[in-house]
Structure 1
Amino acid sequence: MRRYRLGSHTKTDLKVHIIWIPKYRKKVLTGQVAVRTRDILRQIAYEHELEVISGKVASDHVHMFIGHRPTQNISKIVQWLKGISSRALLSEFAHLKKQFWGRAPMG
């Protein structure tokens, strides 16, 4: 059964599938980092009135299928999800900061 978002003169059902990877596709989203990533993304979605239909945090990428309002730009949604989660994870897990900030990877 479809769940539409109703406006004063509109009925919408907007969904987007978003996939993104960590820098250099490093396999850092494992264990406690993966659990915390999932929790942070759920919290961001709740705060911005996004409906998470499905999602998966794999070791080297994140999938999210999201329902959103017509007034929310997809670029802004991605900015919220990636930016807020990145800052939170880097502040909570010191080993991530060491992996992503410093020397460029060799070959």
Structure 2
Amino acid sequence: MGAMMGAGVGLTIGFIFGSYSIIRGGAGPRGFIATLSQYMLSSAAAFSFFLAIGSVIRTDSALPPHLEAARLQLLSPAIRSRAEGAALIKQRWEAEKRHQL
């Protein structure tokens, strides 16, 4: 996914900077299309390389993503209802009162 995003961003940036360069300095001996495509492809290759590495680093985990999601779904929830939370607080208060006596 990082490589695809990098290629899209690189093509866009290459088009913008390549067009500006061609308008400013001319297309050169190879022509407009060849010069613009060289800008776009080199920019896309650089962006996709670095974004692919970044996405690999970000998603580096011991479990594949689908197994990690299943593991998180099967864990007992840490969120409790208000009534359960209030009952737990009351129990702790009672335990503290008994402990202080």
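We did not get these values from a lab; they are worked out from the coordinates using the rules stated. Given the structure is predicted, the values throughout are model-derived calculations rather than measurements. Cβ atoms are built from the backbone, for glycine too; each structure is taken alone.
I have -27500 for helix-only ellipticity at 222 nm (-39500 (n - 2.57) for each DSSP H run of 4 or more, over all residues; to 500), calculated from one of the structures 1, 2. Which structure is it? Structure 2 accounts for this read-out. Comparing relative contact order in percent (Cα under 8 Å, 6 or more apart) across structures 1, 2, the highest figure comes from 2. Which one of 1, 2 has distance in nm of label points 7 Å out along Cα→Cβ at positions 22 and 86, as calculated from the coordinates, equal to 1.4? It was calculated from structure 1.
Rank structures 1, 2 by volume of the Cα convex hull per residue in Å³ and report only the one at the top, that is, the highest. Across 1, 2, volume of the Cα convex hull per residue in Å³ peaks for 2. In this comparison of 1, 2, the computed figure 2.6 for distance in nm of label points 7 Å out along Cα→Cβ at positions 6 and 46 is attributed to 1. Structures 1, 2 were compared on mean count of other Cβ atoms within 10 Å over residues 14-21, and the highest value belongs to 2.
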